[in-house]
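**Q** Scrolling down, you'll hit the structures one after another.
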Structure 1
Amino acid sequence: MQLGMIGLGRMGANMVRRIIHRGHECVVFNRSPKAVTDLVKENAVGAVSLSDLVSKLKKPRTVWLMVPAAAVDKTIADLVTYLEDGDIVVDGGHSYYIDDIRRSKELAANGIHYVDVGSRQA
């Protein structure tokens, strides 16, 4: 399995470590280059930009977001220009479910699948 991970804070970085430990490939990107460099030392594949991350993934691509809920829309807007029909975006943050419904509809119009795996209590 291959997965792209955007957002390498405590949760994202530890998810990457577990994925790699289980023998899967993880392409990683973060606003902080140090977070990427640290995980490359642990066998992740580093990316210097969103376009670089997407280019290193095999089609259909799966990109997992572990960014704050307030940054999800901006991250998706920046990312979607590099994605294609059949690709998958997974939001692992704590987004409000109404936002997830909207995002799912917006991405579906481009043939991109959206999966919300975060949790948030109303």
Structure 2
Amino acid sequence: MAEPVAEPVADCLFCRIVAGEIPAKIVLRTDDVVAFHDIDAQAPVHVLVIPTEHVAAVRDADGDEGQRLLGRVFQAAARVARELGIDETGYRLVTNTGRDSLQSVHHLHVHVIGGRKMGWPPG
């Protein structure tokens, strides 16, 4: 794994949210993750969960530290779902990696989407 950098990446939107330079409607903040409402919500509940350290995508979170990082992100996503009341009815966790998936911000993030019945296939 490319080691996560402790310093924010200057042109990364999500690093700037973590640093408090860009306002966001924060749902959860820990030492490891920040969760905030998506400004382009696709469902009644649409929250992004990001690591506080810059990692570009899931493919960059390998090795033991990558496993721990992904675990913390997914645990936070489950906590967000519980706290926002969608745990019982169900929710979707989505992460995009690369051009064809339409990853628009190259900072690992998981979408927590719920509050309505989901269709399949998703895209």
Structure 3
Amino acid sequence: MQEKVGVFRTGSELSEAQATVERLREKYKSVVVTDKGRTFNQSLIHTIETGYLLDLALTMVTGAVERTESRGAHSRLDYTERDDENWIKHTLAYLEDDQIRLDYSEVTMTKYEPQVRSY
């Protein structure tokens, strides 16, 4: 995630990261916790948390693949400009049938409308 889904990213790197995360999630399904302790079982807790982190990683990379623009602190080197016409919207992610489904909701414009950062 740090190497391919950082601030500066490209579509090809994001696709590689997505494939890696999907492969790791598939591998995770066969993980066995050998510590069978019933009290403060850190091995079990760490294993469960790893599964949650893999779900989160898939959520992040799926959203990043779909968002074909640069905005704020996220810079797509293959899409260097903001695309307000298509991307002023919130991305919503749902885990359904072990896959991420993306949906979108409108952004309510208030007193402070988004602006292009120019330094």
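**Q** Quick check on the output: -13000 is helix-only ellipticity at 222 nm (-39500 (n - 2.57) for each DSSP H run of 4 or more, over all residues; to 500), derived from one of 1, 2, 3. Which one produced it?
**A** For helix-only ellipticity at 222 nm (-39500 (n - 2.57) for each DSSP H run of 4 or more, over all residues; to 500), the value -13000 is produced by structure 3.
**Q** Can you say which of 1, 2, 3 returns 14.3, 48 when Rg and Dmax of the Cα atoms in Å, for residues 14-69 alone is computed?
**A** Answer for the origin of the read-out: 3.
**Q** Among the shown structures 1, 2, 3, from which was the value 3.1 of distance in nm of label points 7 Å out along Cα→Cβ at positions 86 and 102 calculated? Write down the numbers at each step before the final one.
**A** Values: 1: 3.1; 2: 1.7; 3: 1.0.
Matching structure: 1.
Each value in this text was obtained by applying a stated rule to the coordinates, not by laboratory testing. Everything quoted here is computed from the prediction, not taken from an experiment. Cβ atoms are built from the backbone, for glycine too; each structure is taken alone.
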